Structure P
Amino acid sequence: MQDQIQRNYEEAKKQYAEHGIDTDKVLEELANIKVSVHCWQGDDVRGFLNRDQELTGGISVTGNYPGAARTPDELRQDMEKAFSLIPGKHKVNLHAIYADTDEKVELDELEPKHFQSWVDWAKEQGLGLDFNPTCFSHEKSEDGFTLSHPDPAIRQFWIDHCKAARRIGAFFGEQLGQTCITNVWIPDGFKDHPVDRLAPRQRLKDALDEVFAEELNPAHNLDAVESKLFGIGSEAYVVGSHEFYMGYGIANNKLICLDAGHFHPTEVISNKLSSLALFSPGILLHVSRPMRWDSDHVVIMDDELLEIARELVRGNLLEKAYIGLDFFDASINRVAAWVIGTRNTIKALLRAMLEPIDKLRQAELEGDYTTRLALTEEFKTYPFGAVWDYYCVKMGVPVRETWLDEVKKYEQDVLLKR
């Protein structure tokens, strides 16, 4: 099979070379792109600090597929299996509730030591770590408000938690030599129409100012802020809207996080990238797949994923954008969900990198829209799959759907015994 893959690649390489595309160089560049894979797919966003706490904050995970991780060791074991089937070296995105400690500790008291096992594991695996404060699934968030809470004491609890999260993120970056992105998302909002939309946003702005007051080494930690249009329990009004965080991020030199599921169903984040890139220091992407709402389905190689990849490649934004995943599906094998979503994201980037971008751009500048349309359409059937197969072989991971056999065996040997 490998001989056939090699022959297919050599033939594809010739076809792309006719348009000035060096597939060997493309694969070298692809190998340097890191995708931040979210840990919470593996245990349905339960975490380990407060596992008996009801999942709140407008987050819902459906399904009861067997084998969810119950401990940090099980979650890391599952992620190792997933990464063994995904080409390249990547990052793991942690939430604060995934602290690995026997100590009873509150969110505002978390320290780097509570995540030392994650750092040790990441070093062994050659992975980076990203981080998020967990502003949901907690008794102090049950009324739907955290950083914009009208009660100063509760608001201060969440401020202190976010401060602690930033220090943990900086610890990750320093220890691993890879910058940690610490992303702040809160569920704050009203189910029905509020009288005062301004006051909660003023409180949120003041709280964020306090959260970010401590200067941290940007080589170790970069801050991001994430918006949302609506959520379960905040259908009428979300404090941290896109306009709020876009303004705050640009004014305060923070990364702006765009989640594919956090906008109106007819909006797409791909069309926002070029605009934000002109004014923001960087963009964090939460690549997901909304289905009618922020349902966080497993990422497939659909039109929007391809458009996100094209925008990143065509606009030379890969060094300014940080790619993370955010989905959770308990109706299918959780390891398979990671593999499918991550491989699709990398495939989409590869497809975008195998386009004749210079020719397309030149045709557009000259007003030759016929050539622009013809080439973009013809390249949809160019043999990118042959290049992808070769890349998988080169990176030592299974080709095509053969990875599924390993996941099925892992399910029988490990997951069904939990």
Structure Q
Amino acid sequence: MNVAVIGNGGREHAIVKKLYHSKSVDKVIAIPGNAGMNDTAEVIYGVSEKDFEAIAGVCIEKQVDWVVVGPEAPLADGLADFLEDEYDLKVFGPRQSEARLESSKAFTKDIMKKYNIPTAKYETFTDYDKAKQYIEHEGAPIVIKKDGLAAGKGVVVAMNLEEALDGLSSMMDEGDDSEPVVIEEFLEGEEFSLMVLVNEEYTHSFEVIAQDHKRAFDGDQGPNTGGMGAYAPVTHISEEVRLSAVENIVQPMADALVEEGLSYFGVMYLGAIVTNDGVKVIEFNARFGDPEAQVLLSLLENDFAEVLESVWNKEPLTLSWKDGFVVGVMLASDGYPGEYDKGARVDIVQECKEKTYISGLSQTEDGDYITSGGRVLLVTGEGESVQSAREAAYENIKAVTFDDGSLFYRTDIAHRAL
């Protein structure tokens, strides 16, 4: 079969690699892809993930059997609806109504409230003054989230009132109605990421969980990002906790969506936290996490295309996982998640390329890599323990050279597991 992967980030690079090694896949087409995918896919650079007609044209021309949509934005804009309804293509990724699980935090919180799915107490506001009054009444710490998509950066975890009001001002216009914000109670505990394959009431949760690192700097300091690194498995969080999440959160949410008349098909990402009151929801996303996908798919042994078919047919599924651990460290452009420059040269030793997942690199006419995004590449390492995998990842970073000050990375990825 031929499979098209939509997107140009590290998550899509991981999906492309996984499909390239699938015995049931003849060809992988990456739309628009990136400079790291040339060895494993036909890369269609000229087609934007926003150009639905052009994507469909490529899929028809290349006789694509499956379309896997990686990023959240085209899902929220209705790419799955368009390809399915207009061209009868099989799409792994939820339709627009179902993608609201990520594109509208208020929508998702309301469903969790209605169906008693454990999550933080919250209120939704479109009026700045009312939101400000609520924050002043509740106090800090408190969490403020943009309702819509924000590439992992639309969240302020405010530890004092000043930070909370500054965060509110950054998301809402004082005195005017604005796009909704969701204000939540602060939950304390250990966070983890669980990926779930979903087809309506059918779910298969990954048996391996991952842990992301959202803050930009060591010690979980600085602003939230799209993710500065991840590792898996997370063995200090028990299997009992994972099963509790499946029983009390994952399956109830899948069933709730069906009850609401929705037909979810794709990956459901659960961002969860282990509190003194049990496992609760931090967030849901409508796609694989990034960088969690890179480490989890590195561990998954199954033919990924066959997995898609099983989920499509709602068949019993057994996932096989490699022994050991994978740690991934994100190299990001200086200034990210704020303003940053592009065009810095990056060199990767050939032997290390199999251990890297490109997010924000392009190539010059001479074939040199230059930065083109905030998060640039994830460098991974494998080992029999978290410690050895972590050491391998940081050793592999030495195979990546760049100008001083052009890139930065955290030096403490996986510290919670040590």
Structure R
Amino acid sequence: MSKKEKIAQAYGHAKEQYAALGVDVEDAVRELDKLSLCIHCWQADDVSGFEVPDGQLSGGIQVTGNYPGKARTIEELRKDIEKVLSLAPGKHRLGLHAIYGDFGGKFVDRDQIEPKHFQSWIDWAKKIGIKLDFNSTFFSHPKSADGYTISHFDPEIREFWKEHLRLCRRIAAEIGRQQGDPCVHNIWFPDGEKDKTVSRFEHRRLLKEALDDVFTEKISTDYLKDTVECKLFGIGSESYVVGSHEFYTGYTVKNNMMLTLDAGHFHPTEVISDKISSLLLFVPELMLHVSRPERWDSDHVVILTDELSALFQEIVRSGQKEKIHVGLDFFDGSINRLGAYAVGIRSTQKAYLQALLEPTDKLRAFEKEGKNFERMAYLEELKALPWNAVYNYYCLKNNVPVGDEYVSAIQSYENDVTSKRE
């Protein structure tokens, strides 16, 4: 029996076991195929971007490690992304930061960027058949060096960053227009302080005022979907972050706009899976940034943890999948960067598949009938069912590596391509 036949046979056995619980595996796979992950471009080059010709930004995002072979040019980055996409089943999106524009080797400051600087990205995305999302970039710049951008006390600095945000919204809208699908524009400010801060209210008032001002420019949601991202603390902003969870919850509910939850942006004992069902009652859509915090917002590579599983269980159980966007947000320079992508994408898909293979209606019925033992028993039995046989078959049908085959594919790419970049 060939390997393909063995995979198909295992899939057949899995279908039978899940069918006994009332789960249609083929329906689950069809739903999995609809998951269009937003894959972040910045894992491939350690968040360097192409804003300055020498590739050296002023700092602001911490990436650990110096594993050889990171992408140094737009061409190398695109080649790496194409390789990653060839190793993962499904159709996905690519998230760009504003510092990744095609600036032609010239410095273009952030209050001067235009859609033309991203036209080659739009053309490339169309060529390979993916969609793009966008992120404004408020870190790694002289005008953010003291920890504040759009909530700065200096009105000239505030205006600089407001203009950057205006331009980013227009760029994202043009991306959405050309690709015929709304571009999700994620907005995160690093504003905050390392030590005890007296003027929290004033900074937050300035942030609200700036956002209100920028958002007076109305852009059709056919092209653009703005979303704001909250955070508890970061390196250099341990005391507080201006754009807290409470701030953005209030802002998004008041303005009926999307909210971004990053798995690493909360207290180390706090998880975002428990927030989904509450927030979906009050905001129109959610953007989830999937990363793996290790005690803090360390942006470790996503692996199949209990919290990742819980996150996708809540997405499925909420019955609101169409209102939730999922993007990856990790950066690890200590290991093969493409390997990090492959592990993160596949682990995320596996967590979603596990959730889709749950007999949710049966479990809800147990709850309504007060059969909590039965609910517990089934949830435990599900953990041992052959969901991976279903994922392997999904990879096979999509003509991508099955099981650990992607490891040798990445090793070959490293030998032939990335190892020659030093």
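Kindly point out which one of P, Q, R the value 0.05 was derived from, the read-out being FRET efficiency 1/(1 + (r/R0)^6) of positions 136 and 296 (r between Cβ atoms, R0 = 25 Å, to 0.05).
Label of the source structure: Q.
Which structure, out of P, Q, R, was Rg and Dmax of the Cα atoms in Å, for residues 256-359 alone calculated from, if the result is 18.3, 52?
The value was obtained from structure Q.
All of the numbers you see were taken from the coordinates with simple rules; none came from a lab. What you are looking at is a predicted structure, and each value in this text was computed from that prediction instead of being measured. Cβ atoms are built from the backbone, for glycine too; each structure is taken alone.
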